[in-house]
Structure formats: C-alpha cells, structure tokens
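Take a look at these structures.
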Structure P
Amino acid sequence: MDINVKPLGRRDFLRGSLAAAALAATGTLGACATSGTGTSTQTSSAPAGQVSDTNPFGVQSGTAVEAVIFKGGYGIDYAEFAGKQVEAKQQGVTVKVTPTTKVAQTLQPRFVAGNPPDVIDNSGAGLIGVNTIRDQLAELNDVVEAKNYEGTVIKDTLYEGVMDPGTFDGKFIVLNYVLSVFAIWYSASLFEQNGWTVPKTYEEMLALGEEAKGKGKYLLGWGKEAATYYQTMAIGSAIKEGGDEVRLALDNLKPGCWSLPPLQDVFNGLKKIIDAGYMKPGGSGTVFTAAQAQWSEAEDFILYPSGSWIENEMKDQTKSGFKMTGAPEPVVSSNSKMPWEALHSTAGEGYIVPSQGKNVAGGKEFLRAMLSQEAAVNFAKTKLASTIVKGTVPADGFGSTALQSQIKMLETAGSNIFSWTVLNPADLYGMNTDQLVVWNTFLGGGSSVAELTEGLQKITDKVANDDSIKKVQVS
C-alpha cells in the first residue's frame, strides 16, 4: 500500500530519542538481567502451518488468536485494526481482541494455570511485573527478522534502540510499541489568554500557582490511579538536576536513594505548592480520567504531568480551542546537570507473547501486523502519537498541537534525551501499587516530605532485600 505520509527526513527526531532512551537503560537489561521467577518455557500446542515470507511463523489456517489489550489512553481500536489485518492476510485465522484495565489481576491466574492469551499489551497501573513472568515469555527476535506486510524486513523499519529495553539476559521478550514523551501539559490558548509563561523551575511553578489562584484556578491536580505521574515528573526533574547519580541510585534500588538532595529538592518544591493550596483537592477520591477532564475540559487547573498518550485519552473530554501543548519537566536550579530542555522519552506499551499460549505463532503474527506501515500510520493518525516504526509521522503532526509540541521538544532537546529503567511506567518489580498509596497521601497534603521519602524508601528496600526477586543491575 502506498502511504502518503512524508517522512521527517532531517527532522528524524525520534531516532535520537530512542537511541538515547535505550542508552539510558543500557547495561543494562540485555547484559545484566538474571532469570526471573516464572516457570520454564513451553512451546505452543497449536499445529504449525506452512512457513513462508507471507506466513513466517507458520500460523495454521482455522486457528484463533487471543489478544488481551490494556484499555487506557490509546483504547483498543488500533489493536482491532491489526487483528483485521491478520484475518485478511492469513486465510481462516480469526483474532479475538479483549480489553482489560487490570492486566495483572486478570491474567496472572492464567499464567499460573498455564493458559495465558496468545499476545498481551502489558500496560497500565495494574500491569504484570515483567520480572515475575519473563521465563514464561517467547523470544521475539524472529518477529523483527520477518518481513512486514509491505515486504520489508521489520528491523529495518524501526528506530534504533527499540529492542534494548525489552531485552533480558540477551533475550528479546518485550516489544515496546509506542514512543512516549513525558512532559508538563497545558493549554497554550489559555496561557496566551492570561499572559502566563510556562514555568521552568519549581519556584516559577509556585509563582504561577499564585497567578492561577487569582483567576480562580488551581495550578495542578491529580486522580487516584495516576498519582505516580507526579513520581515520574519528580524523577525526571531530579535526574536533570543530579544526573546519572540519581538515575543509577533509583534503578539499582540503593539504600537511601530517595534521600538524595536532587530528589529532596523536588519533593520540597512540590510540598510548597501543595501547602500553598495550589493543588486541586480531592484527587485521591477521583477517578484519574475524571480528574484529567477537570484540566482539559473544565480548566479547573492549568498544568498536568503525563505522557504523550494524554491527548488521545482525553479527546472526548477536551474543551474546544484547548491547544494541548507539552513542555519539559521543571528543573530545580540554574546549576542543574542537564538543561531544562532535556526530555524524558522512551518506548512504552510493552507487548508480550506467552510461550505457553495456545497459538504462539498467531501471537507473533499479530505483532507483525502491528509493525506494518499501514497499522503504524493508522496508530499515529488516530492516536496522535508515534510508534517505533519510522516514517509514519508528518511534520505537521496530523494537525495536533500536542504532537507538534512533541516534535519541537524532541528536536530542542537534541542529545539531552533520557530515561530510566526500574521506576519507569513499565514497572519492573511491581512497586506501583504501593507507591500510589504513598503519593495519593502526599498530594492530598496528608504527609510531609520526610514521610513521603520514608514511604518510598520502604517500598524500594522491600524489593531490594527480597532475595527471591532477581534484580537488574543498571550501569
């Protein structure tokens, strides 16, 4: 199919961001991870079909593929699109796409029972900690070595570094499909209307909070399931301030890591904002999408930390004329190790194929469909976010101010693009649930910086001191 989308050419911004994100995670997962705690792998019981360039995994006609997809900011229709592609390309094969909002709760019992789905989008606050199941996942090298539906070898169509974060002990087992840019989001039209400037430091955020209060608005807000978005923001700010020392301490679960000065400075900056009354109250009792609508539709508060999925997630609850725009996380001081323009960006939406699934070949074929140019362009155009497939996002961002701002932020950041491993949204050790409790309390004004620090350190130490949990050492 002829895709009429002009590649970014010299503005090949995503390539740099993925390479840098992979570099930040290096050491990394591919080289240093040890085996997980799951059972040994088992091959698919589905009969093998004839292998060819058009059926590289030997999907058998008459079989079914079960795909369980996290229904979050990107919905599931893009996965249904890929499923229809599979059905069109592989005669007699049917694909069932099932949504879930609680991946671990829904699917962990099926892993234990030995009957997991054929392919899973392991995402969201309730994802399965990869460390607990990685011995039960099929390797995906053959997926990227196969030709896509347009006849090109898939690995030649992907941005550099995309396999690294999903590689453990040299085994590529998680395909991160979507490039995520993490930022502070705001309405450029609202800011222009009020003459506001995007804050670059926490002191500037505090001052903006006072200006917003004068207009009857809060500075920030949150919803209970997304309280750790503020943790992501805080870590990003702290890494800008303190550099690799902060990143490595957190990634390697070091004792006292949450007490490092850059993190404490960020926590104190947030605490000032909370104590001043600039955080919209009640977030711990508000569903996160309802809280986000208070920002994007009601404009009750004016800044919100999130990933680039936010525009699509709130597309039906965004005020007309709301020019959704992203800006980098604040820094603490003018002496930060990285500039304010430095950006947290990495690939997310981790797809896995359980090795005990009934149709492993079908699960891999589903991923092959998703990595086609047609599916990747469909995702970028309908979700206003880029996949890991090159040449699918035009310079105008399909008319999206949010996507345009992502392009601008990535270009401006240049080589100052970073990520981290353990505490990224793809939570390696499954700590997010406990961290949500701590952050909901803090954001609601119910705890001090010392108590926040103690709570986060306790959660970290519990994992660090549990010898049954195999650790990843990041360098």
Structure Q
Amino acid sequence: MTTVATEFDIVVIGGGPGGYATALYGASAGLSVAIVERDKVGGTCLHRGCVPAKEFLETAAVWRSVSGAGEFGITTNNPGLDFSVSQARKNGVVEVLYKGLSGLLKGRKVTTFSGNGTLLPGHRVRVVDGDDAGTEITGRNIVLAAGSVPRSLPGLDVDGSLVLTSDEFLDLEHVPASAAVVGGGAIGCEFASLLSDLGSRVTVVEALPTILAGCDRDVTAVVARSFKKRGIEVITGAQVQGHTPKQGGGTVLALGDGGEVDVDMIVVSVGRRPRTEGLLGDGTGVVIDGRGFVVADEYMRTHAEGVYAVGDVVAGTPQLAHVGFAEAIVAVKAMLGEPAIPVDYDRVPWAIYCHPEVAFSGLTEAQAEAAGIEVVVKKDPFGGNSRARIIGDTEGLVKVVAEKLPDGTAGPILGVHMVGPWVTEQLGAGYLAVNWQATPEDVAQFMQPHPSLSETFGETVQALTGRGLHVV
C-alpha cells in the first residue's frame, strides 16, 4: 500500500499556468510539492483559453490562405469548412499538451490532489470535493493560484446556446451565420476576427470609445481599418441592456441608445473575475480586495506569513499565462531566500492573435505623454518589407517610442508596438530592448536577416538613430 504524504514544502491551490509553474520550479529546486486542482492541470489557458482559442485562430488563418491561394497561381475549387474537424483537432492538441504536462509533473514527483482546495489557518489545505474530498494537507508554504472565470453582464445570462462566454464558445461544433461580440478587448477582437474569417457576419459592441483600449492608438487604428474592410461592424461607446430571443432561433441584442443587433449568437467577452469563492477559510490572514482579488506584494507574498499568490487571482496584475509563469518563479525564489527580481507589469509582453496580429511591450505614446515624458517616435509600415510582400500580408506597422534627450536625439526605448503579420513571434527583440532600457544605438547594431519580417523592427530602430536606411 502506497502512503501519500500530507506535509509538503509547498502546497499549491490551482493547477493552471501560475500553479503548475510554481510546482515545476519548486520541484526543480528540490522542494516537495503538492497541487490541489479541481479539474485538470493546465487550467483555463490549456483547456478553455489560450491554446484552444489559438487553434481556432489557426483554422481561420488556413482558411485565409486557401481563399487567397489564387494570387499565388494555386487553384482551389470550392473549398469548404467543417468546423467539427477543427474542434476535434483542437481537442487533440489540448490532450497531447495535457498529457505532456501531467507527465512532467509526475516526473518531478509533484503530488496532485483532485478537488477544490480551501486554505485554513496553520497552512492547512482541505480538499472540499472531488475524488480527494476530505483530505487535509499541510504546506510550509502555500501558493494561491485559483485562477479566474469569465465575467458576464446583467441581462446576458449565459445559456450556452444564445449567450456564450469563451468557455462555451470553444466547444462550438459549427460557425454561426451571425454573432455579436460584446467586448472589444483582446479576447473579443480575437473572437470577432476568427468568426469573420470563417464566414460569420460579426458586430463588436464595446462600451469604451475604442476597441483594444490598452494598445497604442496607431496600432488600434490599423486593426479598426482592417475590421471595417472585412465587414466587421464595430459599435463603440455602447451599453448593453439585454437581449430578446426570437421565435425560431437567434436573438436581438438591445443597446442603451435604443439600437438593436439581430444575431444568431452573443459572445460575451468582458474580462475575467478571480475564482476566490471558497478559497479561504476563516482566520487565514489573507486579504481579498473589493473586487475579489488576492492582495500580494511584489514578491507575491500575501498578508499571511508563508502564503503567496500568483496568476489571475492576484490584484492589479495582467491576466496572462506568461505573467503567471514569471510570478511563480519570483514566489519560489522568495520562499528560498534567493534574490528575486519582481515582475515589471508595465513592461510585460502582450500578444493578441486577431488578424492582423498585435504585440507590444512598454509605454504607448499617449502613456508616455501623460507621464510628462518627451518622446521621439518612429513608425515603419510592413508595406515596404520584402518578406511581407512575398507572403502577401502587408497590413500593419512597427512603432517604437523612445525618450527624447535634451539634445533632441532618441534615448532609452520606452515602448515597442507592432501590428501585422506574425508580430506575436517578432516581439522578443522589442521586449528585451524595453526591459533592458536599451537605446536605439544599442539595438541598431544588431542585424536582422533578409528578407524577414523582423527587418521592420530593425529598420525602425535604425531610423531612430537619425541614420535610417529604408525608412523615410
């Protein structure tokens, strides 16, 4: 009979990116680790978020390629779409990655308990349901990584048929003829883009004055123009009042100004809330803010000694898988008393996989101006890039924002903003430049291969030195 340990160096509640990264990093440092996970390790990102959504976006990209094949002299006769095949492929991709992650955790001797975990005083964690209900374990350190769930809006009760969040959307077996996407942020624009590419008539409804509100204005303008050209209607500054199902199918979305949007389906994409209900028992000392997030400092320490928090559940941080990874490393290093560099949330890399793609790090031009920083800005469109011309995807630009020095030249690079073909794969150099506070002179000396899409970043930085090559 195998005896399962009940005391660990680290007990993690939640097996999503922040949680499993904590487990893997802690185990690699020689610590004994347990994860309490209610569903499957991998969390939202692997099973109901990043990975499945990007698989569908890749389906949309393949469809665009097939549709535009005639431009390259390739004849395609009446191509069709069976979205259930894409759904099955998505499930296959997720399953392979899930098995790989499960094997990795097992290989590092991480113990997994099945069920929701509740933190009790004394660093005790009780599994309250699931296969291991009633089990109680103790950790020298506790990490709260319970993740998040989609938000909805009053009047838009999620039913999985007419009104869906990302969770239900990613289980679709067919593409609706028409859809309203409520929310024009990163996820909303991704859904709108892929639905439009696959044949839906799409309307985006956003309460703010612009879609992709956190992006640089020049980047947002490119995406807005692309959406308009593709027939995606964008309604900004709009409040949603509810919806009225129609007899025979579909529904009518009601807007605050009296407008209506008649669609087959509503996809609600208005952000995510932390999953903190039931996470804490009485007397733990952990502080939850007014919005339900766990309060933690720059080393991911909560108000309770030896209790840390990482990932989507943490107050005031970007809800991104790679941020959770980075926070996990900081938390484990803090536990071990090792030097740890806190995450600089103002400089994390962002990637949005709509078409055209968006990627950025650091301050936008408007943010720099609002902070009273004089800047020098350079933009270079992909239209002049050889590789972009070759692949037939020239929509977009690279924009670099640098601090203006007293002599008028460009100083440290404050922000790099990209929109266009495969920019989510090109941001690495810009992210390093921003985080190392490099100057254009520092970066311009490094060559970019020719012909490549990455040349546009190189050209933009070179131009900021005052001696550009191909940039006007």
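No lab work stands behind these numbers, since they all come straight from the coordinates. Owing to the predicted nature of the structure, the values given are computational and were not obtained by experimental measurement. Cβ atoms are built from the backbone, for glycine too; each structure is taken alone.
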Subject >> Entry that produces -11500 once helix-only ellipticity at 222 nm (-39500 (n - 2.57) for each DSSP H run of 4 or more, over all residues; to 500) is calculated, selected from P, Q >> reply: P
Original post:
So mean count of other Cβ atoms within 10 Å over residues 171-178, computed for just one structure, reads 23.4; which one of P, Q is that?
Top reply: P
**OP:** Assuming -0.30, -0.69 is log10 I(q)/I(0) by the Debye sum over Cα atoms at q = 0.06, 0.09 Å⁻¹ as calculated from a single structure, say which of P, Q it is.
**Re:** Q
Original post:
3.3 is what came out when distance in nm of label points 7 Å out along Cα→Cβ at positions 131 and 267 was calculated for one structure; which of P, Q is it?
Top reply: Q
Original post:
Taking Cα extents along the principal axes in Å, for residues 91-290 alone from the coordinates of each of P, Q, which one would give 56, 43, 38?
Top reply: Q
Original post:
So relative contact order in percent (Cα under 8 Å, 6 or more apart), computed for just one structure, reads 30; which one of P, Q is that?
Top reply: P
